[in-house]
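**Q** Following this line, the structures themselves.
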Structure I
């Protein structure tokens, strides 16, 4: 079953689509970082203001370092907690497409610890936009029905539903990833989550 749904998800992503998929925290939305149109659809599906940055997810630390500038402290965090529910915000590199988070000099990067998500990333062969699958200001979705609730053929802002949906039923209700910003040796907690990071915070 997994091979089939992963192939469908990868095909949708390569065609500029948006995929709804489970992670080790909650359901998420993914899209090709190179497709400005796909990223715009993610914002519409979430009813999210353009000013709110999105993160990217990768299949390895090596891939993450192509798009973000990891200090020694950021590397320590990644090596200890990746793959896992930790998003690390670091200075962005030029390889990250300019249309992602315009005007923002940093980027949040996540290496998820979820088998299907990793298979999608590997099958796609590059990083993807990642964001929780919920409308802005509404709770995260731990089942597909929660995300689809209230959507009809016209959706919201003209968007109906994602192009591919990986429905794993109800998943454990784990809070979204911990988010930290790392600038040099300074580690700043942005959002508390499953990982406490107490030894890195002063």
Structure II
């Protein structure tokens, strides 16, 4: 697959306000500042499509991007640390839960993990909840260019072993938005799952 057209469709605070034209949806989520927007921009070949920021917690809504007039990428708010109030964090948590639980068009949920760090408890808990709810998901390791190949292999190998204990069918991708690593593999996978939907 090659994405030739990607445009911002809408932002909304609840799944009921999603675009009226229903199409398959592929969503991206992870801890704050894991690199969601950068990955989306890399996949779409559009550096300004999704807003990126060095400050965690900038994505506060469900952001829909229409891809090649046939399916949506959904940029979800990050979970975990964000410089917002406790009330705001609870609101984001409910928004994420409602989207994942209610969007019938959700075809695949990509859960992003920073490849530089061991799996965090918040990631493990989120992955377990998604798996228990039988939501289709895959794991994307981000920022692979920030560490040596041996360290990358060790951290991602250990993390993947833990995740496979939760769900043995999990697919894994190693990416670098700066270097373009993993782009072709994810786009090929997207072509497969969007066509099947």
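**Q** One of I, II was used to compute helix-only ellipticity at 222 nm (-39500 (n - 2.57) for each DSSP H run of 4 or more, over all residues; to 500), and the answer was -8000. Which one was it?
**A** It must be structure I, since only it matches.
**Q** Can you rank I, II by distance in nm of label points 7 Å out along Cα→Cβ at positions 8 and 184 and just name the one with the largest value?
**A** I
**Q** Determine which structure produced the value 24 for relative contact order in percent (Cα under 8 Å, 6 or more apart), calculated from the coordinates; the candidates are I, II.
**A** II
**Q** Further, regarding this structure: Kindly point out which one of I, II the value 19.1 was derived from, the read-out being mean count of other Cβ atoms within 10 Å over residues 120-127.
**A** I
**Q** I, II: which one has distance in nm of label points 7 Å out along Cα→Cβ at positions 16 and 88, as calculated, at 2.5?
**A** Computing distance in nm of label points 7 Å out along Cα→Cβ at positions 16 and 88 on every structure in I, II gives 2.5 only for II.
Here, each number is a calculation from the coordinates, and none is a lab measurement. These numbers come from a predicted model, not from an experiment. Cβ atoms are built from the backbone, for glycine too; each structure is taken alone.
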